[in-house]
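Some structures are shown below for you to check.
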Structure P
Amino acid sequence: MAEARAYLKYVRISPRKVKIVLDLIRNKPADYAMGILQHTPKAACEPLEKLLKSAMANAENNHNMDVSKLYVAECSVSQGPILKRIRPRAQGRAFRIDKKTSHITLVLKEAE
């Protein structure tokens, strides 16, 4: 069983926000998933749409798969390194802000 993978690393968005959108496209046909991403008003949709296009191109060019039969077999997100920033607060205190990053994996397979 051939599969096409695509990875997106160090994306400046929280994994928690990405997971919501990934749950929408899991086990859906690739073209249908693309439609969902284009019409969902979430910040994670833009990088995910780019990643899905990349996975589809990988499937077509590297694995000679039929693009019309592709579906999102697996998709996952894990946490990347956290960028730690400091915001000044009242009375000389400092307040830490964690800017989270994500590593996203997308796997496409051909439906029988």
Structure Q
Amino acid sequence: MSQETYYDPADLGRFGDIAEWDRELARKFFDWYGEVFKEGALTEREKSLIALAVSHAIQCPYCIDAYTQDGLQRGVGEEEMMEAVHVAAAIRSGASLVHGTQMMGRAKKMMM
């Protein structure tokens, strides 16, 4: 394997190929995925921005690529995208910090 990065950007375009090994489950997934991103209580634009933030929280380069492009096509601006990334970062770091209370409680018990 002689690619420059661990993640091959071309794989994003081949996402639909997962159906080759299980068409029925892939169809169910893609049908559900399509329904999730349809206009509802949230606009498609809002859902795209949420997807961009989540993409950063789960650190999926394919999702970051896809939802950066999707957001730009839906009129999401640079400032909105970066603010969404900061929200994701705040939630992710807060989740790490709140687990510190477990460490503190455990340490206190061990020091008794």
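Of structures P, Q, which gives 21 when relative contact order in percent (Cα under 8 Å, 6 or more apart) is computed from the coordinates? Can you show the working numbers first?
Numbers: P: 42; Q: 21.
Corresponding structure: Q.
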Quiz item: From which structure (P, Q) was percent of Cα pairs over 18 Å apart calculated, if the value obtained is 52?
Solution: P
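One of P, Q was used to compute distance in nm of label points 7 Å out along Cα→Cβ at positions 65 and 81, and the result was 3.1. Which label is that? If you can, show how the numbers build up before the last one.
Working: P: 3.1; Q: 1.5.
Structure P accounts for this read-out.
Check the numbers for mean count of other Cβ atoms within 10 Å over residues 9-16 across P, Q and tell me which is largest. Working shown, then result.
Working: P: 15.5; Q: 10.9.
Result for mean count of other Cβ atoms within 10 Å over residues 9-16 over P, Q: largest is P.
Among the shown structures P, Q, from which was the value -10500 of helix-only ellipticity at 222 nm (-39500 (n - 2.57) for each DSSP H run of 4 or more, over all residues; to 500) calculated? Don't skip to the end; give the middle numbers.
Numbers: P: -10500; Q: -22000.
Label of the originating structure: P.
Only the coordinates and a few stated rules stand behind these numbers; no lab work does. Not measured: the values here are computed from a predicted model. Cβ atoms are built from the backbone, for glycine too; each structure is taken alone.
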